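Alright, structures below, take your time with them.
Any read-out appearing in this document is the output of simple, stated calculations on the displayed coordinates, not a laboratory observation. Treat the numbers as computed from the prediction; the structure is a model and nothing was measured. Cβ atoms are built from the backbone, for glycine too; each structure is taken alone.
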Structure I
Amino acid sequence: MEPFQIDSAVGRSFSIKVEEVREVTDELVRTLIEIDLQTFSESTYSNYTARVFLSSGRVFLLRAEDSVIGTCVCTRAWERPNEALLLTMGIRPGWRGRGLGHRFFEGVAGRLEQKGLRAINLMVSRDNRRAMRIYQDTGFEIVTEMDPDQRTGEIFVLMRKRLEVNSPVTEFPKPTL
C-alpha cells in the first residue's frame, strides 16, 4: 500500500502507511496488547504471546506519521503452509470509520501475496457484521460456519481470500471447536 493522506476531525492531515514489524521492542509489545484490548472484549495476548507473534509471525502496523494506529497479526497455517491465518486486526478508536480498515487489509494482503502466499483465512464472529462487511468488501468469501462455541454459544464463520486466482488451494473440512 502506498502512503496516503487522511484528514483528521481537527483539520490536521496525516500520512498513513502500512509496514511490517522488523524488530521486537518492549514498546511494540505494549502497543500490540493495547490496540488488541481496545478492539476485542477479551484479551488476546499476554506479554509472552505478543512477543512470540511479533518475533515468529507476521505483524503489520498501520501508522499515522510516527504513531501506530493499527495492528494486524498473521501466521502461516500448519496444514496449508502457502496460506496465512489472520489472527487479529484492530484500529485504535478515533481512527475507525474512515476506510482505514479496508486500506490496511489491502496493504497486508499485498505484502503476503508478495511473499508467495496463496490465501488468507480468518475466523470472525457471525454477529460482528462490521468486520464481516470489511472482509467481504476486500474479497473474503465465507467458507463455512463453525459449530457454536460450547462455552459462550458464539458462532464463528471461517472466511478465505484467495490471493493468486490461478493457484490451487486446499479445501477445508468442516472444523469443530
Structure II
Amino acid sequence: MHVRRFVLPLLAATVALAGCGNKEAVVRLAETEGIYVDVGALDYQVQLSRQLNTSVPPDRDYLAGLPDYVAPLDEEETWFAVFLRVQNQTDKPHKMAEEFEIEDTTGRIYKPIPVGQKDNPLAYEAFELPPGGIFPSTDSAGSVSPTQGGFLLFKIPFQSLGNRPLDFRIAGDGEEAIVDLDV
C-alpha cells in the first residue's frame, strides 16, 4: 500500500491547524522538488534529482569515494543522485537527517550508498548544523556547484524510474517528510 493514502490526510490536517492562531505551517509533503519540507527543527529542499551519465566528466566525479563493496552497475541499472540543501532557522544546533530512501509506486525501496565528504566534497554527510546554518555552506564546493546541494547516491533499476512518482523520504528526530522527485 502506498504511503500517500496516509500522508495526504495528515498534510491536510497540518495545513488546517496552521491556519489557526499564529502557528506557521509545517510542510511534510512536497509534490515537486524545490519546496522546503520540515523534518525536526531543520528545513530540507531537494534542489534537483537526476540520473547520472558517468561517461561525462562532471557526473563521473560524483562516483569519487564510492565504497569498494558496491558492485558495478548492470545493464538494467543507473546511478541516480538527489541533491539536498538544509537550513537551520533556529537559535540552537541540530543534527541533520541520516535516514533517506526512495520508494517507487510498486513499493520497491532504495537506500543511498554512503559516500563521505572526505572522499567527495560534494556528498551529503550529516553533521550538527549550527544556528542559522546552511548546508552546503556558502564557502563549499557544493554551494558553488550547478546543483547547489550535497548529493545522495542511489543505484536504481531503469524500470523503477518508470514507476512514478518516486517518493524521496527524509527521516530524523522522529519525523518524516516526503518529496515527489521530478524524474
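FRET efficiency 1/(1 + (r/R0)^6) of positions 48 and 160 (r between Cβ atoms, R0 = 30 Å, to 0.05) computed as 0.55: which structure among I, II?
This figure was derived from I.
One of I, II was used to calculate helix-only ellipticity at 222 nm (-39500 (n - 2.57) for each DSSP H run of 4 or more, over all residues; to 500), giving -8500; which?
I
Please compute distance in nm of label points 7 Å out along Cα→Cβ at positions 32 and 112 for structures I, II and give me the label with the greatest value.
For this comparison of distance in nm of label points 7 Å out along Cα→Cβ at positions 32 and 112, the top structure is II.
To test your reading of the models, identify which of I, II gives 27 for relative contact order in percent (Cα under 8 Å, 6 or more apart) when calculated.
Of the options listed, only II reproduces it.
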